[in-house]
Structures are given as structure tokens and as C-alpha cells.
Structure P
Amino acid sequence: MWKSRSDPVLHIDLRRWADLLLVAPLDANTLGKVASGICDNLLTCVIRAWDRSKPLLFCPAMNTAMWEHPITAQQVDQLKAFGYVEIPCVAKKLVCGDEGLGAMAEVGTIVDKVKEVLFQHSGFQQS
């Protein structure tokens, strides 16, 4: 509950504070919300308020059947159209036991991409 107009608004404070936003993993539910503009929790509110001059990276992760559904490609394309950077999912044995595309990219891959984007965005060179 706000007491005055100057009380902090968490999703706006986070938007201002962060230099980069990484969503890992980005599940099918949150992917659908973000692609549709729904902001009903802290994460989706931060994303909706995100300063698009700053990088936002996302790592899809879901069951292969969900990944292969036609709506998923449309939603991923929508996020890319917003200027967000996809770190693609990979094929492997999933938690449910299925095997195929849908697993989140390896942590090392994610870290490398975050470093690359941060250095590109900041103008510094990677060492």
C-alpha cells in the first residue's frame, strides 16, 4: 500500500537499477504472457516496463511438445521483434523423460552470451 507518491515502485526501481535483464529459464507460460503484454507478477511487470535501450536476453525452456507447438515460434518471434535476444534452447533428455528440443541452453553458453551483449552494449572490449 502506498502512503505517498514518492514511495518506491519495485518493478520501476528494478528497471532503473539493472543494466541487463536475463530471463533464464523462460517457460511457456511466461513466454505467452510477455508476448501478449500481460504483466501480472513482478517479472512480467519488470519486462513490460523494461527500457528497450538496455539488453533483455531470454532462454526458452519447456517440454519438446510445447516447444514444437506453432504458437511458440510466433511468441519467440514477437519477443525478438521487441528487440530481445534469444539464447536458443537445446536438445537433450528433459526432466519429464522426453528427449528433444526444449531444454534451456547450458549455463556456460548463457554466461558467454551475457558477456558478449554487455560488452557490445557498454562499448568495452572483451578480454
Structure Q
Amino acid sequence: MTGTLIVAHGSREKTTEKTFEAIIEMVRQKVTPPLESAYMEFSEKNIATGLQRLVDQGVDHVRVVPYFLFSGIHIKEDIPGEVQAFCDCHPGVTVTMGKALGEDPRIADVLAQRVAESAEL
């Protein structure tokens, strides 16, 4: 079975988790389960924990999708390294990495809306 793990950076400011989890709930309404969330840093809800939650649901293939704008070092090295460490201990689990949010017209639409809203303040 295939599952999805969406990974955010994480923050020392814990209120950011509320925002991310709200996004995850919106995504849950649009994709096939199982779907879990995790944070790269600053949270007990880390990548290994998220992967384990999926494995506990019978998942043997995980799509890891980063909730990051850019494909920097976290996407190219840090997250794949943590995923590989998990897979080394779980040989029956395979993982594919999705892309960062990147340049997407839908993101530009949201940003343009925020610009318009700021003009109204």
C-alpha cells in the first residue's frame, strides 16, 4: 500500500504547527489516504515518527512530499538522509521524494492576493 508523508521545516514557534496541520487537513480532503505530516526540525512529530505511523497502517511505499518553496539543501540532502536512515532499518519500505512547491502559478495567485490585501490595510 502507498501512503504520503508531507514534511514541513518546523519552527521553534509552536503556533506554526497549527497552520501546517490546517493545511494537512485540507490536503486530506483531496488525496487518497493514508496521509501523515512531519517536521524536519523542532518537533517530536519528526520524519521517522511520520514514516513509522504510515508503516503501522500497512504502508510499504511512501511518497515524501516537502512543504517547502525551494529545493535547497534540506530537500536535496537532509530529508533524503533521514528517510534513508529509516529505510535502512525497515528494508521492506520504499520511498520516493516529491518536489518542493517551487514556481507555480497558484502560488503567484495567493501572493498577488496578499499584495492586494496589504493595500487595503
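Quick notes
- Which of P, Q yields 18.0 [mean count of other Cβ atoms within 10 Å over residues 20-27, calculated]: P
- Test item: Cα extents along the principal axes in Å, for residues 12-59 alone calculated as 26, 20, 15, pick one of P, Q: P
- Comparing distance in nm of label points 7 Å out along Cα→Cβ at positions 68 and 92 across structures P, Q, the highest figure comes from Q.
- Comparison of P, Q - label where relative contact order in percent (Cα under 8 Å, 6 or more apart) is highest: Q
Every read-out reported here was derived from the displayed coordinates using simple, explicitly stated rules and does not represent laboratory data. Computed from a predicted model, the values in this text were never measured in an experiment. Cβ atoms are built from the backbone, for glycine too; each structure is taken alone.
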